[in-house]
1. Just checking, which of P, Q has the largest value of Rg/Rh (Cα atoms, Kirkwood Rh)?
2. One of P, Q was used to calculate helix-only ellipticity at 222 nm (-39500 (n - 2.57) for each DSSP H run of 4 or more, over all residues; to 500), giving -5000; which?
3. Looking at structures P, Q, which one was distance in nm of label points 7 Å out along Cα→Cβ at positions 24 and 56 calculated from, given that it came out as 2.2?
4. Of structures P, Q, which gives 0.65 when FRET efficiency 1/(1 + (r/R0)^6) of positions 8 and 48 (r between Cβ atoms, R0 = 25 Å, to 0.05) is computed from the coordinates?
5. Give the label, chosen from P, Q, of the structure having the highest value of relative contact order in percent (Cα under 8 Å, 6 or more apart).
Structure P
Amino acid sequence: MKIIRTRNFLNKLKNILTYIAKDKISAAKQFRKDLNEKIKNLTHFPYKYRKSYYFNDENIRDMVFKGYTIIYKIEKNKITILDIFKKEQYDNI
């Protein structure tokens, strides 16, 4: 199963990593490494995480990671990583 990261996800992740790196560069690198590992593991158990709170679709899921919600969509031969945000950021939109 292939993993696709959308431009939206990559842009938001870059902003998060930049913010973390202002305090500690090694923490930003570790965050990225740990997140990538968790995303990679989705190929083994794509339905492991809850059905999305934000979408009415069984194939869209919410993975919570260190206070961030990562939204992804399960399709036939791929998983598309759609978004990453903190819940309180989403609530303020």
Structure Q
Amino acid sequence: MSPDVELVRYVRDYQVQVKFDDGVEGVVDLSGWIVGKGGVFAPLEDQAYFAKVAVNAEIGTIVWPNDVDFDPEVLYSLVTKKPIEAIAAPTFQSKAS
């Protein structure tokens, strides 16, 4: 389970700075997820609308007024450059008999 987003700040273009509740923070470029995708992402192509990003503490991630959100595991992976499996996978220790 990944940490929750606790702060978000619009930077420029399709970039936001996010801070997680474990202290990890960084800038994420979401242009590849938004530009030209259409559908619910179409309003986010407008920079003024994209800048309305906020944190929804109830779900622990970033959201826009049209209820589009990004999975916090995806955001954490983008910030840390670690694959999602490495973030979410539990670690097990075996006992040698």
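Laboratory data are not the source of any read-out in this text; all were calculated from the coordinates shown. Fair warning: this is a prediction, and the values are worked out from it, not measured in the lab. Cβ atoms are built from the backbone, for glycine too; each structure is taken alone.
1. Biggest value here belongs to Q.
2. Q
3. Attributed to the structure labelled Q.
4. Derived from the structure labelled P.
5. The structure with the largest value is P.
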